[in-house]
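These are the structures in question, set out in turn.
A short reminder: the numbers here are calculations on the coordinates, not readings from a lab. Source: prediction; values computed, not measured.
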Structure I
Amino acid sequence: MKGYPTYATSADYLRTVCDLLPGLAGAGDALVGALASAFDSGRTVFLAGNGGSAAAASHFAQDLAKGTLADMRARRRFRIIPLTDNIGYITALANDEGYEHIFEHQMRAFATKGDVLVAVSGSGNSPNIINAVNLAREVGMTVVGVTGFDGGKLRRMCDVQVHVPIDDMGMCEAIHGVLFHLAMARLREHVTRANAV
């Protein structure tokens, strides 16, 4: 299957992971910086993706909402809206307006200037992601593009690039997960300090 190469041994797969990770520290810092800024200014973070990237966006949303809290009584928290999780609304929009508009129309109700869109797309070319980014641009949001392969259109449209440079969808998704957990771990400390003031 295109985009899913095979590896002869487990060691080959893990070696590829290890080769990729050191080059992504800057992307991890940029991701943390964009999200910390959103938290500090009380902005909302929207997350979107398709397929495995939808699952990753949903997972990262709950990590930001709950995983960043060392104390569940904390007053200051991330404002998070995963655009992947309202199945009734998503299917209504897909049926009536077209699948390419499922994220854009959800954002129209809530997105404001200064908010952040974390757009996860291995190819960077998903029409519903591109439409969401176009709306984010109109509104004045910061766009974090989380991509693989050559990054596609999304990589050229985003303010913050979190790019995994490999033509392997499974590997992209795995590394995205590592970067999302890196961000949660670092932001947990940031949120804890903010709540101690």
Structure II
Amino acid sequence: MKIVMKKIFFALLLTGFITATQVKAQESLFSIEYSMGFGMGDLKDFIGAASFRGISFEYRYMTQPAVGIGFETGYNLFYEEKSYATYTSGTQSLTGYQFRYLHAVPVLAAADYYFKPDEKFNPFVGLGLGTIYVYRDVDMGMFTLEDDDWQFALRPQVGTIISMQSFDLMLAGKYMMGFKTDDMEANNYFTLNIGLIF
């Protein structure tokens, strides 16, 4: 499964670069962002460590100077090594070190409102709606526990676009909410993103 997640990551990266070369700056925005993730709620209970392995791609078609609609996708990997202890899952108890992983891949329709589109600092708010694929993996010695699911997702964000002389920079804070399903608890996390706009 880890090989599959790496393939998804590189496919997203390639798609992002191809799309970036095809969009027109006056009519649309495309951004590639580095994403740092911080688990909330049940996700924080599962993995308490922050994620410094993440990437996000956003595309917005500007229907008006202050309104953009489009899509967003990305990838965040959360990882934590747990200390030597006895862990219980269902009716099984195992003793040892645990290595916990959570892979999150959102696919969202999104819309943003830009407050000052013609100024150097252009703050914005936005909302994304769609789904998030979550894959969890717990390695313990020779045992591996895996589960995955697609969850309904909602993602508000706030940020700003900073116009530089030769490029535009985007800073954003996003709160990703993956809602609980019959097979998996909710997966919520906050990300800090910094990226380039094409």
Structure III
Amino acid sequence: MKRIATALPDVVLLEPAVYSDARGCFLEAYNARDFRKLAIDRQFVQDNQSHSVHGVLRGLHYQLQHPQAKLVRVVFGAVFDVAVDVRWGSPTFGHWVGTVLSGDNHRLLFIPEGFAHGFYVLSDTAEFVYKCSEFYCPADDRGLLWSDPALGIDWPLPPGTKPLLSDKDARHPGLDDIRRGELPRYREAAA
């Protein structure tokens, strides 16, 4: 597993070794021992999978009292995946990083606690899978508006199009509209 730095020091892009031959390919997507060596030491408690069609945008989501670290990847199709630092007091508060994850590039993205996460589907369909370090807690679910101009996320939408959103995701507030008590606090710690 190769660790690739991103513009946000705590968010890590990972590239597994892929072994291919005429039959197909094999890769190891997660190994706790190897991840600890890469300074990513989390116990994951929940695996999720979503199937989405082209143009769907999911996010930007975070949990406040029960923050989740996520290890995300795409097993089929392609998405533009985004992490936004929403940790109040962080030196990178309000900054974002985005990358293409696909079934072809096999890359994973590690997103630590205190970051909002979302993705936009680039392919006809996409199978998106992710591990969470904390259980989903509906009462703790929070969101950030995907199109917040204060963030300036450069989503790869075709000109003149709007993404397909859930009602909930369409109504999330912008970062400046969220009370600081509704944002995770920054605590210096290694990823």
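Here helix-only ellipticity at 222 nm (-39500 (n - 2.57) for each DSSP H run of 4 or more, over all residues; to 500) has been calculated and equals -16500, so which of I, II, III was it run on? Answer by label: I. For the set I, II, III, ranking by relative contact order in percent (Cα under 8 Å, 6 or more apart) places III highest.
Of structures I, II, III, the largest value of Rg/Rh (Cα atoms, Kirkwood Rh) belongs to II.
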